[in-house]
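Each in structure tokens, the structures are laid out below.
Every number in this text was worked out from the coordinates using simple rules, so none of it is lab data. This is a predicted model, so every value here is computed, not measured. Cβ atoms are built from the backbone, for glycine too; each structure is taken alone.
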Structure 1
């Protein structure tokens, strides 16, 4: 799948999502590793692809919650509760 095809489908790679969200790529990877974000799929080369709208909405909420300084476990619980729409946990 080419970059243009990915973008038409609303799928972003880690760096693209990070740039649009105003965070570091390492933040996206960390949030994925601890279960706060979920990739929609991966490329044949193993690059994670994220749904733009869903992922940006989750990142906005994570930033909002994070400003209150809860633990990552508390953030995950709140995010999962709010976005519980059949996504993987």
Structure 2
């Protein structure tokens, strides 16, 4: 093998090693980003769950309040009706 061919081969090997190192760094960075995104997703899911529970509670409260208001309105109507003497 000639000196020139050996130098070219060495140059290629150096580039491959540099590329491999760069890809490993990028891979590590992407894995960390994926881990953070998964953590964020779990937090979002938990937040959504809490908000859905609050919405359900508000709906229950609204229905309970509506029922009480309707009951009060019936009583008021009863009081407003003319009494037979």
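Among the shown structures 1, 2, from which was the value -35000 of helix-only ellipticity at 222 nm (-39500 (n - 2.57) for each DSSP H run of 4 or more, over all residues; to 500) calculated? It was calculated from structure 2. Comparing mean count of other Cβ atoms within 10 Å over residues 10-17 across 1, 2, which is largest? Largest one: structure 1. Could you tell me which structure in 1, 2 was used to calculate distance in nm of label points 7 Å out along Cα→Cβ at positions 58 and 74 as 2.1? Computed on structure 1.
Quick check on the output: -0.86, -0.94 is log10 I(q)/I(0) by the Debye sum over Cα atoms at q = 0.16, 0.19 Å⁻¹, derived from one of 1, 2. Which one produced it? Working through the options, I get structure 2.
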